[in-house]
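A.B. asks: So, here's a batch of structures to check.
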Structure 1
Amino acid sequence: MGVVTPLGLNLKTTWENLVRAKSGVGYISLFDASTFPVQIAAEVKDFDESVINIPEGMEHFTSRATKFCLSATQEAMENARVNLNKIDPTKLGISLGASDETYMLSNFGDAFPEKDIFYALQNRDLSYYKHSYYLGQIWGVRRCAHTTSNILSILYNAQGPVSISSTACASSAQAIGKAMRIIEHGDADIMITGGCDSFISEFSVAGFALLGALSQNNKYPERASRPFDLKRDGFVMSEGAGILIIEELNHAKARGAKIIAKITGFGTSSNAYRITDSPPDGRGADQAMRLALNDAGLSPEDIDYINAHGTSTLLNDRSETQAIKKVFGKDAYKTPISSNKSMLGHSIASAGAIELIVSVLTIQKNIIPPTINYEVPDPECDLDYVPNEPRKYEVNSVLSNSFAFGGQNASLVVEGYYEVNG
């Protein structure tokens, strides 16, 4: 596994800060947000591009999100000890969750001379494209969601299936589920899977603020993301990448891989409800969870911990709570639940992958990261959200939820791997 998050540029640092209950939220530095109603986000800090090897000719195709992905993939491949010279490249595939590159005002100046853009707007003359910079010539390709997976395919000589999932907040969870299915169908032995996103821009902040979806707690940024708390007022934008190397079991054993967990269940569904709201009764989300449990051959009482979607919006947190109650029944009150987004913010297309990685670390460490900023209980969110402090707890199986704008849902089950059980 490998990550780049607002809490760290690798697995070790991210995990340490999670169990310290540290917030990665601060004031926006990627652009001047001083006149915006929302001035906070969870940004990746001190990212060193020199640690990743971007071949000449690909540099202009690598967005900020792609660079995060390359770094996380490099860490994951090193940890998995995959020797590319000893595996069949046609059996190495890629399944990523990603969004189109986010527009920032600076992008326009990098792509086209500003005087040409102003002239075009004033005179409705589109000939400005004739004088574009190189970025302007390739931006139509660079900004596509699939470009990151194409770059990874070239860098790692992955000649097997290459897939992209672009379903907002469910993207990388769905990508991991698809990677699992590709292996199950025999189309690949190893998959590089997960997701990346960098969604913090003038357009994104303005748009989601106008929807009323973002927290405006500019005075206390570190307290802004407060899932399941009665005083929550919206989610906090984030960015980052999470990559897992998943592999067919016998193939992993044959090459002597150190197996750290097994993905046993995947379920996906659609709410068929609204673009920006979750159904109050948890419809859709409950279906995804049931499908994942059935796929894993587990019952609700077998789940030791739920890694919640937990965005910190009024509707989503109540909807997810209702969905968990519908699926888990009386066990809903006995099962620990927490939201990593309370510390990491919401990294959209990469959130599901990062949270599944945290779920694996939870199994390895037997420590549940908390939901921070939980101070005033919401009567409609009355489950055990592991408030404010990490909890030592034996965890062997985790249900990880990702529920998206637009109504896409994905749930994954991950379990500890023990040699005696095969």
Structure 2
Amino acid sequence: MNRRALWGSLIGFVLVVGVLLGVNLATENHPVLGLDLQGGVSVILQPTEEVGEEDLDTVRSLIRDELESLGIAEPDVRVEGTNIVVDLPGVKDQAQALDAVDVAGIVTLRPVLVCQPGAPSPELLASLSDGQAALPTSDGTQVCVVGPPGGTGEVFSRGSASPQIDQNTGRWLVTVDLRDDGQAVWNTLASACFSGSPECPSRQLAIVLDDVVQSAPTVNQPAFSTGVEITGAFSEEEVRSLARVLNRGAFPVNVEAQRVETVSPTAGSDSLRAAIIAGIIGVSVMLLGLVLYYRRIAIIVVAGLMVWGATVFSLAAFVSQATNYALSLAGVTGIIVAIGVTIDSYIVLFERLKDEVRSGRTPRNAAPRSFQSTWRTILAADLVSVMASAILFWLSVGSVKGFALYLGLTTLADLVVCYLFTRPAVILLASKYRDGRLIGLGVTS
């Protein structure tokens, strides 16, 4: 066995793990805690009509996009049965939570007959014909008389609206792409408004959400091919708000809040503290038993768990920052369970090494043979655990997903640590012994 390669694997892996841990600590990039640990608000939304699974998935994606655009860190939005559950870690105010998830409503496109300042007069309301409506604008300074809806926000590609700055004028504008099947609908409305037809004499096309005119841009060309630019005397906040409205325009169904629950951060921190204490006690007792039973070689278990813990920390920080899965109490439970899986890997290897030494081989000769014969067993056992975690993650909902996710990830970490750290550490340490004292067998003849 090439000692240089063994030292390279051992030192190189420890350095990589140490650098990753140091970078995460220096940049304060740590695992984002879930609702049950950090505290916050949980909102349960229910559709107002019967919907299919695809519609619920669409609503979930739109709500998540809206929450992230508002700067709410790591919202957990999931479908449970026919409900949508929104967990908002760190949010303390229920009213704020309801405002944040209140992204339902369907965007409609309506030709504008006339806009005037102030509130609608009784005479104006009395003059409205079928399909017409008098809506106050979003800033409350005007009322616009609009015709019947000619289309919905589904003419726009979902998530394509974005605020931009016109490089020529320096003004804010919103760009949004048209769907292939929405282009004809939009162009029919645009053509009528561009020509100033009786249906759209103002040449303005209103973008309406929940009976409020969000914007009423003037149509400056009769047809559009792939996208639309909406310009005006907008502030940055106004264009960002309009972009969010356009991106939610494909909402397939209305939802309403059924229940709002506040989770105390004190209860969460107590639960995390209890889980950590339980884990420390369990690991300490287990390590004490391993040291008494395996003697000198048990130092590799202690060092290996430290390397494994640093690897898991960096992995959890990456997962919670890069995905929508925060570290919940269920995830902590999965990590604690994975410690047992990791210890099993050491026990399988050490027991095989004991058998080889009992049969007359020196630890130096027995270590490479022992790892080679036990690696397949460790690999098979860990892969079974990973596959079980993947199936559980796929089939489950709620906190069980967090348990499955972190159990699977930490078991994969065990495989990496076992091959890149434990293997060279055991072989290099065993090369210094010619008798069984390394493995707790005393002196062999």
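Nothing in this text is a laboratory measurement; each read-out follows from the coordinates by a stated rule. No experiment lies behind these values; they were computed from the predicted model shown. Cβ atoms are built from the backbone, for glycine too; each structure is taken alone.
A.B. asks: Assuming -9500 is helix-only ellipticity at 222 nm (-39500 (n - 2.57) for each DSSP H run of 4 or more, over all residues; to 500) as calculated from a single structure, say which of 1, 2 it is.
C.D. replies: Matching structure: 1.
A.B. asks: Identify which of structures 1, 2 gives the largest calculated value of distance in nm of label points 7 Å out along Cα→Cβ at positions 230 and 366.
C.D. replies: Comparing 1, 2, the top value of distance in nm of label points 7 Å out along Cα→Cβ at positions 230 and 366 belongs to 2.
A.B. asks: Next question. Just checking, which of 1, 2 has the largest value of distance in nm of label points 7 Å out along Cα→Cβ at positions 6 and 198?
C.D. replies: 2
A.B. asks: Tell me which structure, out of 1, 2, gives 0.96 once Cα Rg over 2.2 N^0.38 Å is calculated.
C.D. replies: Source structure: 1.
A.B. asks: Have a look at 1, 2 and say which one yields -0.66, -0.78, -1.01 for log10 I(q)/I(0) by the Debye sum over Cα atoms at q = 0.10, 0.11, 0.13 Å⁻¹, for residues 110-309 alone, as calculated.
C.D. replies: Of the structures listed, the value fits 1.
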